[in-house]
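In structure tokens below, several structures.
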Structure P
Amino acid sequence: MAEFSMELNADQETLRDWVHGFSEGVLRPAAAEWDEREETPWPIIQEAANLGIYSLDFLANAFADTTGLSIVIALEELAWGDAGLCMAIMGSTLAVAGIMSNGTPEQQMEWIPQCFGTPGDLKLAAFAVTEPDAGSDVSSLRTRAVYDEASDEWVLNGTKTWITNGGIANLHVVVASVDPALGSRGQASFIVPEGTPGIRMGQKFKKMGIRASHTAEVVLEDCRVPGRCLLGGKEKLDERLARAREGQRSSVQAAMATFEASRPAVGAQALGIARAAYEYALDYAKERRQFGRAIIENQGIAFKLADMKTRVDASRLLVWRAAWMAANRKPFTSGEGSMSKLYASETAVKVTEEAIQILGGYGYVREYPVERWHRDSKIYTIFEGTSEIQRLIVARAISGVHIR
């Protein structure tokens, strides 16, 4: 087990500085353009691939860090550059998390490399869970997976919504209900490979923030995938369903296993946005003069910045603790993963709002980046578990009571 330390080692410092340089030199200058275009930023993803950031090797090396900190350090720096571009680059990792959480070692070896492709042949991947009538309540998924024993195929039907890379991905990981009567315990995850008939993109959403990241519906109509595309395999699924039908509780749920693993990572992205806004507002407050002095000399401004910095640092501590616990298989007995995502996401909203206030009218116009950071921040209190759901998880963990 790796010891927890507040001091980064040499490899972590090198990683931080490398990713920060990419964010400063590539993401920051391009952020406003891609926010306006609301298109998948293929040139940016290509540059990330050329440098090795958009790759399986990058992800594998980050997750090989036994402290758990490398991935959250990298994500903070990428989101510091721009959250929308960060999501465009890192969106495929949601599918990777789904495969890692539910797939066999053989499936992981086969499918995870296909989530990224190569610099000469880029690929995208998507993780499809949310539905029009099933957001926070993942037990209500209506997308069905029915096994065709004669052909050893699974037939998928349903509509997914709010899916990052949805419909344009080369590979989709789809969570579907195999036995609706069992709720979330009757669900499984399926790989839908590139070129599979019966899967298509529905509506593409025009969003308030993270607009460089593609978000759309995914429609499945008699979409047939081979039996080997069931993550974990049919034997394991049948055993799990049998236990559930007998009333035994299962610790594995296809969707929630992925979300639990990703919460500190989502918190790290929110942290990056908050830090960017704090740093920008601090520099502005030192330079902006009113009534013959820098505005930071006024308590009304200085105290805002003190609170912003405190929240940023507290968020980082919560994210690092959760990442370390996850990497060392420490159970989140008090909902520590949810704590990190909850606090960091709400910090991002609060800090970016305060940054706008400090800049005044300049903070409200697009020539300055703080309004974009504020728009970007809000989604972090919504996706991959709303703030209300995170509070519910923490409350249940600390009380032992099934709070509704």
Structure Q
Amino acid sequence: MWGNIAIAFILAFVVTLVTTPYTIKIANKIGAVSEEKDGRRAHRRTMPKFGGPAVILGFLVSTVYLLIVMSIENSINLFGIQEYWKKLLGFLLGILVISAFCIVDDIKTIKPLTKLMGQLLGAIIVTMSGIRIEGITLPLINLPQIHEITSVLITIVWIIGVTNAINLIDGLDGLSSGISVISAISLLVIFVLNGSSLISIVLITALAGALVGFLPFNFTPAKTFIGDTGSNFLGFSLAVISILGSAKTYTAAVIVLPLIVLGLPIFDTVWAIIRRLIKGKSIKAVFKADKGHLHHKLVARGFSQKQAVLILYGISAIFGMFAVILCDSGIWKALSFLLIVLVAIVAGYKNLAIERTGNEQYECTQCKYIYNPKFGNEKAGIEKGTKFSDLPEDWVCPVCGEGKEVFQIHE
């Protein structure tokens, strides 16, 4: 098993690492670029946003190669009682459908409802192939076998929900791809502990490897974005693989453990829906983008883009570790871990609050310009002594024109 894991990871990593530079060139040629239009984006300059195909290619090449090798070795049976060939075919078709819609969106931009229809179609294809949540076992709910129609509906909602959760959190350099890496590794550990199928272990490992190969180009300062094609693929794949990897003998894993692992993007999405409904007072408001996401809030509080991303990485890792401990050691040890982490965070926050005066110098990660509160920025009307956190939201670097989000504390 470990040999398969190593090969799946390395092959996906290498393929994505090698092909991502080509997607940057393709993005510029076909117009798959991100331009600042509404003040929500971290970058003021035009950025390619076509990294998704490289991640998808790395994932598919690694997966197909391992499936062929394992079939030759007779370590898996794709045509057995589980009908994995059918499920994998449905998964592949679902990826192709969602990618087709999102590639058009990355190039020309399509309406949110149109993109949602693509997600729905992909989810339906997957459920029709046999990939379904067939039972739920929770502390207050014990349904080891649910009705077929209910199973289909729950599965579709789960897939669309997770797909949009990853898509909506894709707002800073390396954020969605990094959180997806953490989630994939957490699910991999859970699958190994849970005795899940080798196919699901290979799939989640290939996904993690492809993302690690993409991160050098996506982490701040980013050279390319993963785009809607990539973020939708990540959410879709995490949702589907989490179902495939949950053994029927541990049905709670189908919902509870992946729900915890993906807790950060799911919470951010649920809160975004509630926030937009309250603010807009209509269903249409849900589809209108805003600056109320967690990463926006952190940046608004004075954290640099890099700091905000690392903070959210840490939170996502805590969710993942909690799920792993819950799976391996039970609820009490998981709660003990959470308590220790909370104490450490509170103590660390107090120390940070004491050390940070708010007068730190901030460096632009793009051009290395340093903002010093002592001198301010007189040409832009910023008086001397103005803290970085007090700068207007539309303030930009006087050298390269990037926004506040790309600045980080100058050591």
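Which of P, Q yields -21500 for helix-only ellipticity at 222 nm (-39500 (n - 2.57) for each DSSP H run of 4 or more, over all residues; to 500), as computed?
On the way: P: -16000; Q: -21500.
Going label by label, the one that fits is Q.
A value of 27, 16, 8 was computed for semi-axes √(5λ) of the Cα gyration tensor in Å, for residues 118-181 alone; which of P, Q is the source structure?
Values: P: 24, 18, 7; Q: 27, 16, 8.
Clearly, the read-out refers to Q.
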Item to check | Read-out distance in nm of label points 7 Å out along Cα→Cβ at positions 238 and 262, computed value 3.1, structure in P, Q | outcome: P
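Read the figures in this text as sums done on the coordinates, not as results from a lab. What you see is a predicted model; the values in this text were computed from it and never measured. Cβ atoms are built from the backbone, for glycine too; each structure is taken alone.
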